[in-house]
Structure 1
Amino acid sequence: MMQKDPVQTQAVDSFERAYFASGCFWCVEAVFESVKGVEEVVSGYSGGSEKNPTYEQVSYGKTNHAEAVEVFYNPQVISYQTLVNVFFASQDPTTLNRQGPDRGRQYRSIAFYQNEDQHTILENTIKKLNEQFYDGKITTQVMPFQKFWKAENYHQDYELNHPNDPYIVGVSIPRLNNFKKKYPELLKENTAY
């Protein structure tokens, strides 16, 4: 089993947090973990009202939650706007309730805002992307952040710890590599693959 960089395992309370959902959280976690200024990413569930959701409940569509990530970042290294850019650049924001082979509301694209500044950044980014690239077809939800439920421990750092898993090889790593080709300037120096 691979180990994380010691910097990534230090206390994360001193960092800012951001919350996103865009398909399987294994994929989303791996993308954000590769970005400079991101100190830790936690996989979990958000966007629904059910308390203490489990992977089985969420993945089978038995809740209104989506698979989501909690991103701990250093705002002196990376801005919230850049995190939003990473979010949109690492997915297809025009596919409703779907990312790649994953289908259902639990895989929908959501950006969660914690204040009006974040809300404005999200709305302006969507407007700009719709005008420049997507012809108004972005289906990403913009929602006020309510609650994040951490997923079971075996989901954390899943791509890092299970590089030979068929889903990781066939879906997650290609998604990460596609993002890395688009934005090499945002990557940490020691990003795998």
Structure 2
Amino acid sequence: MTNIGIILGSTRPGRVGHQVAEWVAKHGSQLDSLDVEVVDIKDYSLPVFDEPQSPLLGSYAHPHTREWSQKIAEFDGYVFVTPEYNRSIPSALKNAIDYLYGEWNNKAAGFVSYGSNVGGARAVEHLRLITAGLQLAGVRTQVSLSLATDFAAFTTFTPGDHHNAMLHRLFAEVTGWADALAPLRRP
């Protein structure tokens, strides 16, 4: 089984991302070869990066960092669910990513975004650059959701059926890359 973490990247009150993350997880859990888990960064209460040493060293001083590290290390790959804030990703997501380094290495990453303009595509472009720096292999297929057409009254997630095929393809790519990179993750 390939273990995929669905990283929920928004922490703001009133967010709609949890609906998207649960939809992604539901699709992933229907695939025989996958174990999926939603990882809500809000649950980890990470302050603005406060480790005294670089994450490159993998030596963490704070319990919140060790807990976050342990969770992220469990996965073979990830699907990041992110809104677009000011043409980029939320600061809470960037902060959570920056806490770690080795835990992300040699794994696969897929991207599901949502936003009012171009379905959050600009956030994914930034996230692709960030994850590449962490030695995450970003897959080509992404799912971009519009707040205007995929959410009733901008608050209730009502995805069109056409997104299902893209999400299925995204999971196939993430799984393929995660499995291909597995030999590089062995100690």
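Quick one: relative contact order in percent (Cα under 8 Å, 6 or more apart) came out at 29 when computed from one of 1, 2, so which one is it? Structure of origin is 1. To test your reading of the models, identify which of 1, 2 gives -7500 for helix-only ellipticity at 222 nm (-39500 (n - 2.57) for each DSSP H run of 4 or more, over all residues; to 500) when calculated. That value comes from structure 1.
Can you tell which of 1, 2 yields 26.0 when mean count of other Cβ atoms within 10 Å over residues 75-82 is derived from it? Going through each structure in turn, the value belongs to 2.
Quick check on the output: 82 is volume of the Cα convex hull per residue in Å³, for residues 115-170 alone, derived from one of 1, 2. Which one produced it? The structure behind it is 2.
Suppose Cα extents along the principal axes in Å, for residues 43-138 alone works out to 40, 26, 20; of 1, 2, which structure was it derived from?
The value was obtained from structure 2.
By the measure mean count of other Cβ atoms within 10 Å over residues 107-114, tell me the structure among 1, 2 with the highest figure.
Largest value of mean count of other Cβ atoms within 10 Å over residues 107-114: 2.
A short reminder: the numbers here are calculations on the coordinates, not readings from a lab. Because the structure is a prediction, the values reported are computed rather than measured. Cβ atoms are built from the backbone, for glycine too; each structure is taken alone.
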